[in-house]
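Every number in this text was worked out from the coordinates using simple rules, so none of it is lab data. A quick note: this is a predicted structure, and the numbers were derived from the prediction, not measured. Cβ atoms are built from the backbone, for glycine too; each structure is taken alone.
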Structure P
Amino acid sequence: MPFPVTRLRRLRQSAALRALVRETELSAHHLVQPLFVREGARVRRPIRSMPGQFQLSVDELLKEAERTAAAGVPAVILFGIPDHKDTKASGAYAVNGIVPKAIRALKQRLPELLVIADVCLCEYMSHGHCGIVRKISKIRGATGGFRVDNDATLKLLAKAALVYADAGADIIAPSDMMDGRVAAIRAALDARGFVQMPIMSYAAKFASAFYGPFREAAESAPQFGDRKTYQMDYANAEEALREVALDIEEGADIVMIKPGLAYLDVIRRVKERFHHPVAVYNVSGEYAMIKAASEQGWLDEKAVVLEMMTAFRRAGADIILTYWARDAARWLRE
């Protein structure tokens, strides 16, 4: 019925009424806290472009994880910063590498906290790319005279996934964007007896300018070229659906869209098309922008963050990886 019989404002008159008819729920159990871990002891190194975030030694990581669990956040995702890098990313699959050490420590101290192991090679490669690099002639059409060898990289990703699973990770999360990596990791895990290990695939990871602060945090910026030959063109949504479909077929249990804020349409289309658990990564550039604006007094950080998190949920995300996880959990209780 038209106005004046129908007045949608009737259900907006009080906080209690608004809560009663609210369509989208946001709670701490939707959140994952990213953490950066490096070698050493008593290391708590501030990340300049990400105020409030740190590179942490394992002892400091445990303290941060305890605070995260106490806030009601159910999961963390780990990114490792090794002391040594090489062209084979050997630190990524070293049994006593920084991430396996951190996983073992976390599962001993906080067995109920879900530990997600990001699987990528960029932090461990001396050149900063996400796979094995081959030099090839420009005559063959390679931008910058190099390419990332997709199939050779799959073997290293599978090795890293097995090391993290052996260490006690609860979820394996490949973020490299190599074709076929979910199938390679699934096959390796199943052959080793990890048939119950979930894979959360960064299924639609776009080549984005929003990753800048993360590359400082993880010390993973490419030393030459860029990642546009393997990460997705940010103009393509149909291709994102194809990427997601392939990863689901290969065995992904959860699919992720990254970045988040500029890709709400992709989140919605993925959720509606596949009805699969969907994660979104609220990335470092999004964090840095809002932090900078709030420090200038131009934005209300709490209000903007909760609005943004709700937008991710409204678009269809079941899981939100965000540097605000612990803060958001606290704000939701207030």
Structure Q
Amino acid sequence: MISLLLAPAVRAVWAQEQAKQHRIAIIRPAGSVALISDTGIRFYRAFFEELRRLGDVEGQNLTVERYSGEGRPDRLDDLAREVVYRKPDVIVVSGDAIAQAARASNDTIPIVWLGADPIRAGLVTSLARPGGNITGVTVRAEIEIWGKRLQIEAVPSASRVAYLDMRTYWEQDVQPLHEPGRQLQISLIGMLLQESTPTEFQRVFAEIAPNRPDAIMVDGRPELTAYHQMIVELVNKSRLPAMYPYRDYVEAGGLMAYEADLGEAGRRAADDVHQILNGTKPGDIPIYRPTKYEFVINLNAAKALGRALPPALLGRADDVIE
């Protein structure tokens, strides 16, 4: 008799636990899906750590599906349609291109986005009230930050800086950098990738050598961050100093970075996901913009390049890796 009385209660608890299960899909435009983990790049390390802190634990009440566009822009539309067809509770995307593809395929499944400028990309009309089914985190730097990144102080006499980026973004998105360049009397030379693949990185580094740049600057797009270790190795092989967008590059042996904190971005994105899984509409969640940028220097990289960094420059660094 007791067992019969308890059975409905047990079934109710079981049903309630089942209802708490959530499924999210994470899409990167390039690189291995192994990056999308708590041992991957900094954004995802912080993202999964924060989800766990909030009670969303992969393998318990959360299922995570991971996807990569494998560096091929022509594959993103099909990949977005595939993910939308599977109907996850939330789609998490890195980069404007994959966000645009996901948005074009769906206007109901919530999207949490990390990228540059959602207004310019046509994803939202307001950062404070995004509306629709998208929210997220922008790591786009203001023009003053672009200027500071361009002024590579390890080479005060630099007049030619090679800029590593995707060709599809070069004309539109790098335009803000040209004015600081003119003010600093620095000309930019595009190192433009057709795709984000190892062979393309090898090609652009081989082709830039005859231009004899004084330094290299790397854009912050996820298509590039996916290959941050390879980029650092190619830059160091060139013996040129470089300014990187994120700490991941400096920890991999790069010289220096002036960065928005991708750890904070990951935590903010996780908070967005948690809110959405608990009923908040994505369009009601303001898009987060970083307010703090950090200057990070790797002294070992400087020594390997034979660069003696000025004490004043080291004094301005927020963190020096020795």
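To test your reading of the models, identify which of P, Q gives 13.9 for mean count of other Cβ atoms within 10 Å over residues 125-132 when calculated.
The correct label is Q.
Taking FRET efficiency 1/(1 + (r/R0)^6) of positions 189 and 277 (r between Cβ atoms, R0 = 41 Å, to 0.05) as the quantity of interest, name the structure among P, Q where it is greatest.
Of structures P, Q, the maximum of FRET efficiency 1/(1 + (r/R0)^6) of positions 189 and 277 (r between Cβ atoms, R0 = 41 Å, to 0.05) occurs in P.
Comparing distance in nm of label points 7 Å out along Cα→Cβ at positions 77 and 93 across P, Q, which is largest?
With respect to distance in nm of label points 7 Å out along Cα→Cβ at positions 77 and 93, the highest-scoring structure among P, Q is P.
Can you say which of P, Q returns 12.3 when Kirkwood radius over Cα pairs in Å, for residues 205-268 alone is computed? Show your work: numbers first, answer last.
Numbers: P: 13.0; Q: 12.3.
Going through each structure in turn, the value belongs to Q.
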